[in-house]
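These are the structures, in structure tokens.
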Structure 1
Amino acid sequence: MLFKSLEFKNAVGQKVKITEIPVLNRNSPDYFMIQVRLQAFIQSIYGVQKKDAIYSYREYLKRVLKWPDYQKLFKTPELKNNA
């Protein structure tokens, strides 16, 4: 899975970085959920004052999504015979 990161300045002018944002196809059933949750996450941290704030979107999703949904989104294929 591909991940992207996002950097911006918040309301106070401090630099904020969000990492591990999954890149999904627009036809994916999880695309809308990821976009809406990303907007809510950005709004929640926009006014927070932290020096050199770096947030992990993956960790945020781990807290707010149900575990089966999180596993479906971030599952890694199992390797056969430890290959």
Structure 2
Amino acid sequence: MADLLIQASGVLVAGAILCSLVRLAMGPTLIDRIVALDVLTIVAIVLIAVYAHVSGRTAYLDVALTYGLLSFVSVLAVARYLERGL
């Protein structure tokens, strides 16, 4: 049962990657591209968490958490820059 759920999550993650890459390539505005890049980082965090579960190494969850915090801060910095400049 767990193998089936992991395979299903892999299919969903692949779909999310495909959709966000399409939005990244075709986004009419810079904001759309930034959101697509943020979605890609979230998907990467999910991949790291699934890999941590599969391999049984909880240290990768710390990596995912750090990557999520850095992604959040970088999106805030870009949003602030686009709004009024640093």
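What follows is calculated from the coordinates using simple rules that are stated; it is not laboratory data. Predicted model, so just to flag it, every value in this text is computed and none were measured. Cβ atoms are built from the backbone, for glycine too; each structure is taken alone.
When Rg/Rh (Cα atoms, Kirkwood Rh), for residues 23-62 alone is calculated for each of the structures 1, 2, the largest result comes from 2.
Sorting 1, 2 by relative contact order in percent (Cα under 8 Å, 6 or more apart) from high to low puts 1 first, with the largest value. With Cα Rg over 2.2 N^0.38 Å, for residues 7-46 alone derived from the coordinates and found to be 1.34, which of 1, 2 does the value describe? Structure of origin is 1. Among candidates 1, 2, the computation of helix-only ellipticity at 222 nm (-39500 (n - 2.57) for each DSSP H run of 4 or more, over all residues; to 500) that gave -32000 used structure 2. Which one of 1, 2 has distance in nm of label points 7 Å out along Cα→Cβ at positions 39 and 55, as calculated from the coordinates, equal to 1.5? Derived from the structure labelled 1.
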